[in-house]
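Novice: Each structure below appears as structure tokens.
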Structure I
Amino acid sequence: MDTPAVTYEDILGFTAFKTREAQATLDTWKTRFEKNPHEALYWSSGVMAAAASLNLWKHIRQGVEAQREQGVGIVECRKYIAQCLHDDVLRGAESPSRSTLQSSDTLAQEDLSAKVDAYRYFNQG
């Protein structure tokens, strides 16, 4: 019997890495904001991407852990998460955010971008 190329431990390790990476970006920005809010906001484009990534990878981790606890095989888990991400991205592309708040639209776009990156991870191989 073949062993899956990616294990639950691999995925959980990757979600932990992506969560730490996003949190580090947010922590750095928070420190800059505390020193000089105006300058921090001026250069804050990466913060929304980090917030979207942090939110997404936390949710994915919860989903992966739930799938593992239910005894779902790793291949099925990856397929399920990839399909959910795919569907979310399509919905977002078909009905893009049209808020009167630019920050809301920007965050919605960053959410989609994070989902595309996650989809690529789960849809590989």
Structure II
Amino acid sequence: MPGLGVRLLAAAAGLVADMKACDPPVTATLERDQVHPPGVWVTPQTVDILTLSGGAVARFHLHLVVPASGDAVSHKQLAELLDRLTDPDGPCAFVPAEPVDTGWALVVRENALPAYRLAIDVDI
């Protein structure tokens, strides 16, 4: 079995690939400075080792980011992106691991962009 770090990074890359494979594709990246709104920045947060054989669950934050277009428009765009990513019947059916944080802003290239933070758990 590959090491925990290798599995964590592979899972992060897999989340990015899953979002890009949605129909229509969701722009996603592991690099904060490469977020192109509307899009998602994927960050690993925690790893919980569950078994002696190395089984684990990783928590990731999906930072949903949209252009700064005024509060009402930004929240509408963020809600639509959230719906796409959490629709149980959709191609990208992520299950929130905790309440969605709707009061976020992500600083990208010196600009604060409206964002929601969606936490998900992934077996690694």
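Rule-based calculations on the coordinates, nothing more; no lab input. All values reported here derive from a predicted model rather than from experimental measurement. Cβ atoms are built from the backbone, for glycine too; each structure is taken alone.
Novice: If FRET efficiency 1/(1 + (r/R0)^6) of positions 5 and 29 (r between Cβ atoms, R0 = 25 Å, to 0.05) comes out at 0.80 when worked out from the coordinates, which of I, II was used?
Specialist: Label of the source structure: II.
Novice: Where does the value 29 come from, among I, II, when relative contact order in percent (Cα under 8 Å, 6 or more apart) is the thing being computed?
Specialist: Answer for the origin of the read-out: I.
Novice: Starting from the value -0.45, -0.91, -1.18: which structure in I, II was log10 I(q)/I(0) by the Debye sum over Cα atoms at q = 0.11, 0.17, 0.21 Å⁻¹ calculated from?
Specialist: It must be structure I, since only it matches.
Novice: Quick check: 44, 19, 11 is what I get for Cα extents along the principal axes in Å, for residues 69-108 alone, calculated from one of I, II. Which structure matches?
Specialist: Only one of I, II returns 44, 19, 11 for Cα extents along the principal axes in Å, for residues 69-108 alone, namely I.
Novice: Follow-up question, since we're still on this one. Given structures I, II, which gives the highest value for FRET efficiency 1/(1 + (r/R0)^6) of positions 53 and 77 (r between Cβ atoms, R0 = 35 Å, to 0.05)?
Specialist: Answer by largest value of FRET efficiency 1/(1 + (r/R0)^6) of positions 53 and 77 (r between Cβ atoms, R0 = 35 Å, to 0.05): I.
Novice: Starting from the value -9000: which structure in I, II was helix-only ellipticity at 222 nm (-39500 (n - 2.57) for each DSSP H run of 4 or more, over all residues; to 500) calculated from?
Specialist: II
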